[in-house]
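Every read-out reported here was derived from the displayed coordinates using simple, explicitly stated rules and does not represent laboratory data. As the structure is a prediction and not an experimental result, all values here were calculated from the model. Cβ atoms are built from the backbone, for glycine too; each structure is taken alone.
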Structure I
Amino acid sequence: MIGYAICGSFCSFSSSLAALERLVLSGEEVQPIISERARLTDTRFWLAAEFVSRVETLCGRAVIDNIADAEPLGPAKPLDALIICPCTGNTLAKLANGITDTAVTMAAKAHLRRDRPLLIALASNDAMSQNLSNIGRLLTRRGVYFLPMRQDDPVGKPHSLVADFASLPEALAAMREGKQLRPLFLEPK
């Protein structure tokens, strides 16, 4: 079973849902995990309850949305892989610095302590400024992989990076072989 964790990069939710749907249609069993902020926040992109309902319907399982329920995903209920899609800059910084204060960061901590692979689909407006060192730190960590990413708007948002969500199947296959899908940084669209 694969864990599929979702953080509050709300503008990326539709792309994340499309990637999740492709994963489920390919036959993967998926346990959804969602940050508390993403579970509770209505935005111009999605109403929270509608989004959670869509995720649960796709996966056929209730979302894990709290630290206590996420903790057993490592020791008691190991996952084959964990995907964080989208992963915000905030969550990336927490992962890089060992901070565990959300369902997503707890799932990642519990998962990584069993040396299981983690795939990060970054969507962050500060990826090439405040979070650049955190990307570097996680790239060197054993078992951590990234979806290829690109600047989504080099002029308007010069520090922003967003994962190429469509590359999830290839990145997952590469991760399962212990490889980082390359190139890691793609040309802007």
Structure II
Amino acid sequence: MKVFECHIPGLLEIHPSVFGDERGYFFESYSKQAFHDAGIKDEFVQDNQSLSSKGVLRGLHFQNPPFAQGKLVRVIQGAVLDVAVDIRVNSPTYGQHYKIELTGENKKMFWVPPGFAHGFLTLEDNTIFAYKCSGLYNKESEGSVRWDDPELAIEWNIENPSVSEKDRVAPLFAALKSKFKYHEKAIQD
């Protein structure tokens, strides 16, 4: 497994070691020890999975403290453009985003710790997206930011994605009163 730190502190790209032959492939999609050694020390308490057709955009979502969630995301089948936006107050990268293409073929994973709004756009029909969460879902702590906010300037490369009503009316980034604080020491531990 190879782990790459992104330009935004806390975000990690994970490229698992995949062993394949004419019969198929094998890879370790999660090992508590390997991920701990890579810096992901969170305990996962919930697994989620979604199926989406091409052009579905979900996000940008987060859960506020004390119910904040870190997410270890990957694509089982299909492809997504995955995006994380830094919403940690006082972070030197506050409001910046990072994008990565996750596919069933490349098997890359993406660690999105608490303090980020997260979303994805499906690039293929029948895309299966899976994520491990470090916190349980709590409806009262839900938060979101508009996926098409001009201040964030995320290039999704799609004109009219299929978006839920909740995501269509999400607040703009400028209205966000983030409850997340940036702690440089926590990133380094």
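Tell me which of I, II gives 0.85 when you compute FRET efficiency 1/(1 + (r/R0)^6) of positions 33 and 89 (r between Cβ atoms, R0 = 25 Å, to 0.05). The correct label is I. I have -10000 for helix-only ellipticity at 222 nm (-39500 (n - 2.57) for each DSSP H run of 4 or more, over all residues; to 500), calculated from one of the structures I, II. Which structure is it? That value comes from structure I. Can you say which of I, II returns 23.6 when mean count of other Cβ atoms within 10 Å over residues 105-112 is computed? Structure I accounts for this read-out. Name the one structure among I, II that relative contact order in percent (Cα under 8 Å, 6 or more apart) of 29 was derived from. Source structure: II. When distance in nm of label points 7 Å out along Cα→Cβ at positions 41 and 137 is calculated, the result is 3.0; to which of the structures I, II does this value belong? Answer for the origin of the read-out: II. Work out volume of the Cα convex hull per residue in Å³ for each of structures I, II, then name the structure with the largest result. Greatest value across I, II: structure II. A value of 2.8 was derived for distance in nm of label points 7 Å out along Cα→Cβ at positions 25 and 113; which structure in I, II was it taken from? It must be structure II, since only it matches. Each of the structures I, II was assessed by mean count of other Cβ atoms within 10 Å over residues 17-24; the largest value belongs to I.
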